[in-house]
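What follows are several structures.
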Structure I
Amino acid sequence: MWIWPIAGTLLLLVLAFIVRSVVEQSSKQTVADNLQAILNADVAALNIWLEREESLAVVLANEPRIRELAKDLNQVDQDNPDNRDALLQSKSLEALRTEFKSEIEHLGYLDVGLLSVDGKVLAATRDEPIGRADLPLQKSALEKIQQGKATVTRPFESLFTRKTDSGELKAGLPTMLAMAPVKDESGTVLAALVLMIRPDINFTRILSIARAGKSGETYAFDKDGLLLSQSRFDDELKMIGLIPDRDDARSILNIQIRDPQVNMAEGNRPTLRLAERPLTQMAAMAVQNQSGIDVNGYRDYRGVPVVGAWTWLPEYEMGVATEMDVAEAYRPLYLLRYSFWGLFALLVVGSIAIFIFTVIVAKKDQETRRAVIQAKQLGQYALDEKLGEGGMGVVYRGHHAMLRRPTAIKLLDIEKTTDEAVARFEREVQLTSQLNHPNTIAIYDYGRTPEGVFYYAMELLEGIDLDELVKQNGALPEHRVIYLLKQIAGSLSEAHALGVVHRDVKPANIFLTHRGGVYDFIKLLDFGLVKAIDGREQASLTSANSMAGTPMYLSPEGIKNPDKVDARSDLYALGAVAYYLLTGTTVFDGESIIEICMKHTQQAPEPPSKRLGKPVSEDLEQIIMRCLEKDPTNRPQTAAEVVQELSRCHMDGKWTMLDAENWWKHQTELGTTLIQSSPEIKPQSQSAADATLIVNLSNEE
C-alpha cells in the first residue's frame, strides 16, 4: 500500500519532466523564430537603405554637369599630380561645390565630393580634404568603383574634423560613404561620386527598427570584430569600463565584439587584455561567413549570457547580429521551471506525508491484528497454543467454539500480509479444499476477521514428518517404504486427476500420523506452490519461468523449464522421496544449490543398492530409478501407475497394520519424541537446499 504514493510521485515526476522538456523545446523554438524574424527584418531594412544610398549616388554621378566637371578635375589632377593648389584654384571645383551645396541641404549628407579611381580627394565642400589620398577606405569599395559599380563603405573614423552635436570640431568621428562611378561618354570610369553619411544616426537607426524586449539589440561588425553601429547599452558600457566615461564617448567603432569570459555587467573583471580575448561565439562563426542561431546561450561583448541570430553580408564585408539576454528571453520558461520545482516539492512533501500516514495505518492494522491474535479468538475458533511457524504464517492449536473439535489453525503472517501473499494463501486453501483423498490434509474452514487477519482451519495431526522420521530412525525397511509410497501416490493421483501439480513433494511435506486406530497413516501437506495444469495459475503469484520447489527434490524440467512442469515432475520428486526413505540420504548432495541442480539435470543417480552397499529388491529399485529418469517420457506417466507397480512388488503387503501399530507403541515405550502436533511447521535451521524456493529465471538461459 505504501508504494502507491511513491509510484504516483515518480509517475508525475516523469510526466512533468516530459512536459517540461516539450515546453522548453517549444520555448526555444519560439525564441529562435523570433530572433530570426527580427534579424530578417533588420537585414531587409538595411539592404533597402543601402540600395537607396547607392541609387542616389548613381543618380548624381550620372548628371551631365557632374560628369563634365569631374572630367575637368580629373584632367587637372593628371596634369598636376603633386600640386594640391591646382585643384583648389580650379574653377571646376568651385562649380562642383555649387552643385553639391543643394544636395547637402536637401538630402542631409555631411558632405558630397569626388574621389579619383585611386582614392584621392578631388572635390569636397571644404578645403581640408582636397588632395588627400590616405582615406581609410576598404579596398573592395575602390575595386567596385573601378568595375563601374556603386557601393556603400563600412563605417570608419574620419581623418578630417567636423562639428559634433555640441558644436565642437573633432576628428575621428564615424563616417560612411555612398559611392558611385562617374563615367565619360565611352563608359570609362573617371572618378567616384561620394556621399558622406553619419552612421551613428542613419545606419544605427536602420538596425534598430526591430529589436526584442528591453535587452534586445541588432548591431553590425566587421571581420575583426569591431562594432560598426551604435550599441543600446552605451551608459552600461561606460559603467563597466568598455568605453570612456565621457559625454561624447560612443560605442560605435570603439567596441570589440570579444568575449570577456566573465559577466562584466555583474561587476566581474576579465583576466585577459582586450587583444587577448577571443571573438564571441557568434562573431567567430559570422566572420567565417556562417549564418546561425544559438538559443542555448553564449556570452556577448559584455559577458552577459545572450541568445542570438546572425548573418554575414559578403558584399559589404560586415556581419549583422541580433541578440537578447537569456534572462529576458526565457523569463516565462524560468517561471515555469520555478512552478515545476515548487509543485514537485509539494508532491514530494505530500508523498512523504501519505507514506508516513500509510506506514502508521499499516502499523495500526498490524497492532490490531496482533491484538486479535492475543485475544485468541478468530471468528468461531479459539486459539489454544502456538505450535510453530511455516513459510507463510503461524500455526496454532485451537478448537471450534461450538464443536469443540481440535483444529490446527494457520494464520497468514502479519508481517507478510501483502496482496500477493493473500492471493497465494487463498489459492492454497481453495485448491487443497477440492481434494478429498484420505491421505491429503483436510481443510475445515477459511476466513478473514474484521481486523484483516486471514486464517484457515485444518485437521490437527499428531505424529512426525518423514524427514524427521528418517533423521531419528535412519533408513526404513523396503516393505514399509512401499506401504508409505502407495499412500503418497494415492494422494497425488487424486490431485493430478483434478488438474493440479503439487510442485513441492518432499519428506518435510509428508506427515506420518495415526487416524481412527490406523497407524502409519500418510497426510500430504503444503499445497502452497500447487500449479493448475490447465493454466489457471495466475502469473502474478508465480511468475512465468520461475523455478519453484525444494532443490533436493526438484525435477530436471523444473530446473531448466519451470513453466513446463506437469504431474510427472511430482513423480520425480516422489522417486527422490522414496530414495531418501530407503537409503537415508538424498539422491544428490552438494556444497551449493547450483551444484545440486546441475546434478539433477546432468548426472545419473546412483542406484539405492549401490548407495546402501547391500541388495535392494529389484522391482522396487526399478520403480525408484524410473521415477528419477531425466526425460519425463521415460518415467511412469501417472501416480496411479506408480501405485499399481508398487502393488506388484514382492515386498508389498509385508508391512501390516499390526506392524505399524507395534512400531508406534514401541516408540512410545522408548520415550522417542514423535509428537510434532501440527502439519506445515518447518524447522528453523533447515539448509537452503532443503527449503522451498521460488527463483525467477526469466533473464537466464
Structure II
Amino acid sequence: MELLLPTGNPRRGFKAGPHPPDSTGQPFSFSLPLSLFPLFSLSFSSIPHPLFRSRALTARTRPSTPTAMQSTSTYLPTVKPEGKLFAAQATLPKLPVPTLDETLAKYLLTVRPLLSDADYARTEAAVREFAKPGGQGEQLQQRLLDRAEAEKATSWLASWWNDYAYMAYRDPVVINVNYFFQFVDDRLRRAQTERAASLIQAAVAFRKLVVSQELPPEMARTTPLCSVQYQYLFNSCRIPKKPSDVPATFDPATHNHVVVIRKNQFFVFDVIDASGRTLSTAEIQAQLDAIVEQAGDVTDLPLGALTTENRDTWTEVRDKLVKLPGNAERLETLESALFVVALDDSAPVTRDEVGRALWHGDGRNRWFDKSMQFVVFANGKAGFNGEHSMMDATPTGRLCEWILHNLAANKIDHGEPAAEALPKPEKLDFVVTSGIAQSVRDAEAKFDTVADKHELHVCAFDGYGKGLIKTFGVSPDAYVQMALQLAYYKMYGVSKPTYESAQTRKFAYGRTETGRSVSCESVAFVKAMEDPSTTPEERVALCKKAIAYHGKYMKDASEGKGVDRHLLGLRLLVQPGEPQPSIFADPAYAASCHWNLSTSQLTSEYFDGYGWGEVVADGYGLAYMIKNNSIHVNMVSQKLGAQQLRHYMVEALQDMRSAFAAVVARNGAGAPKSQL
C-alpha cells in the first residue's frame, strides 16, 4: 500500500422443499420457515455465451459499468425467466393490503399483554379515533390501496422497505445489519487453504446454476417462492452514498474473479480462465497458498475497517479514496468480485469464539459491504458473513447448505489442473493519504469500542430437539418461541415485545413480516410455569394455547396479514403538515415495536450456529436452530447477561419437557425419550 503524504493541495476523494439435495441444485430439506430482505436486477438474459467468459487480469485496470447502481427507492428489478429459477415469477401473487379493521383488531390483541389496564384503555381510544368512518385511518388506507394499484408490477412495500430498513440506515452494517453462519467442521479438509479452496469450488458450481437459471426456486411445500433476491448473491456489493446507499451488481460473464483478504491485504485472481474453464480445486488452493506466502507476516493498513464506519462517514472517505490514482479501478475489482474470502490468522475453537469471529472478527480483515464473505480460520474452521440489505438469509442459507452437503457427499467436481502455469494472484495496492490513514485508524477505534460493548454466548442444548417436540403434537418453532419467552420471564419476571421473522416470499418481491410472539396466552403460560401450585396438565394446556395462537399469527404474517408492515405503510403516507394519527401518537405503538427480543429460526444440520446483533440497546438478538436432537440459540446483547439467559433457556427447555412428559405418562403412553 502506497502512502501519499499530502502537499499544499492534497488529492482527496445485506424451507426449501423436503427433497434430497443433489449437485444439480434440486431442493433439499433446509428448514428456514421464517426468514431473517429483493430488489433490482441483473437481467441474466443479456449475458452472452459461454456463461462464464473471463475478463483478463489486465483488463481490471479499465473501469466498467455495473449492471445497476441506483437507489432502490426509484428502481425495482425486472425478471426475464429463461430457466427454472424464475419460471414461476410472473405468476406469483402480489403482496396484499390487509383491511384496516383486521389489522387494528390484531394490533390491539398484540399490545394488550404489554399494557396496564389504564394504558390499554388509552390505546383502545386512540385506535377507535384512527378507525372512525371518514377519519384519518380510512384516508391513509385508501392512499395505500392506490399505491398498491400503482405498484402492482412489483409490491407496494418493496421500494419503501429497502430504503427504510436498510439502504437509508446510517449506522454501521457490522453488528447492526450483517449476519453470519457457522459451518460444521470438515474433517477431511483441516488445512486452511484446502478448506477455503473447496468452498470456493462449490460456490462457483452453485453460481453456474443461478446464472443459467437451472437452480429450482425455493418451495414452501408446493408453492414456489420469489427468487428476485438470488440476483444479489454473486458479483454484488453495497455502495455507501448519501442520503441512502445503493446496491451494485456486475455482469457475471465478465467478472470471474474472487478477492482474498489476508493480513488486511487484498488479492485477486480469476477462478474461471479466459477459455471458460473453472480452475481445479488444487489450482485454487495453490493460488491461496501463494497469497498466504506473498502476504507474509506484514499487516497492512486495514482499509476494510472503513466498512465498519457510519455510512455517511464511509461515504465521505470513499469519495476521497476513489479520487486517488488507480483506486477507483481497485475498488471496482473488489466490489465486482464473485465474493470475498477472508483468510484469518486466528484459530477460534469454541462456538462462542467462532461465532464472534464470524459475526465481526477484529473488524479489519473483512469487507463488510460485500454481499457474500466466506471466512476461513487458521485451524480450518469456517463460516459465512452476509450483508443483509438486498437479501434475507434464505438464499445465502440455501447456498451454504448446498455447498456443505455436496462437499460432504463428494458431489463437487474438483477438476484437473491445466498444463500451463497460472498467472500469479494480483495484489490490490490502494493509494492512501495520511488523512485517509487517519480515517482508518478512527474507524478501528470506533469498531473496537462497539465490539467491546457486546457479548455472544451460545446455548447448545443437547437434551432433545424437534424429534421429541413433534411427539408432543406441537410446532417445534412455536415451542421454542415459548421456551424463549419462559427463559426471559425467569430472568426478568416480565414479558417484553418479541419479534420473530415471518417470510412473505410467496408473494412477488416479498421479504418479511413481523411475528409478534408475546400474547395474552404466552404470558399466562410463563406465569403458570413459574407458579409451583400449577399442575403439569395446566401448564401443558396453557402452552398449547400459546403455541396455537402463535402459529395462527405466524401463518397470517406469512400471508402478508401481520400488523407491522401494514401500519408502516399507513404511517409513511401521512403527508407533511397533516396531524400525527392518534394510533402513532399513542406511546403504546413505539413501545410495542421496541424489540427486546429479536428472534428467528434457521436450521441446518450443516450449520453449527448463526446469528446477528440485537436491535435495541436493552435487547437480545436470539438466532436459533431446532435440529433433530438438539436446540442451539445464539445469544447476543450489550452485556445484559447472555450467560445468565443461556442458563434460563436450558432450565426452560427442561421444565417444558418435564411438563409434557408428565402428561404423556399420566395418559398411559409412557414418558417420551429424546433420541441420542
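What follows is calculated from the coordinates using simple rules that are stated; it is not laboratory data. Please read these numbers as outputs of a predicted model, since none were measured by experiment. Cβ atoms are built from the backbone, for glycine too; each structure is taken alone.
Comparing mean count of other Cβ atoms within 10 Å over residues 157-164 across structures I, II, the highest figure comes from II. Here distance in nm of label points 7 Å out along Cα→Cβ at positions 269 and 493 was derived from just one of the structures I, II, and that gives 6.2; the source is II.
In terms of distance in nm of label points 7 Å out along Cα→Cβ at positions 165 and 589, the structure with the greatest value among I, II is I. Given a value of 1.93 for Cα Rg over 2.2 N^0.38 Å, point me to the structure among I, II it was derived from. That value comes from structure I.
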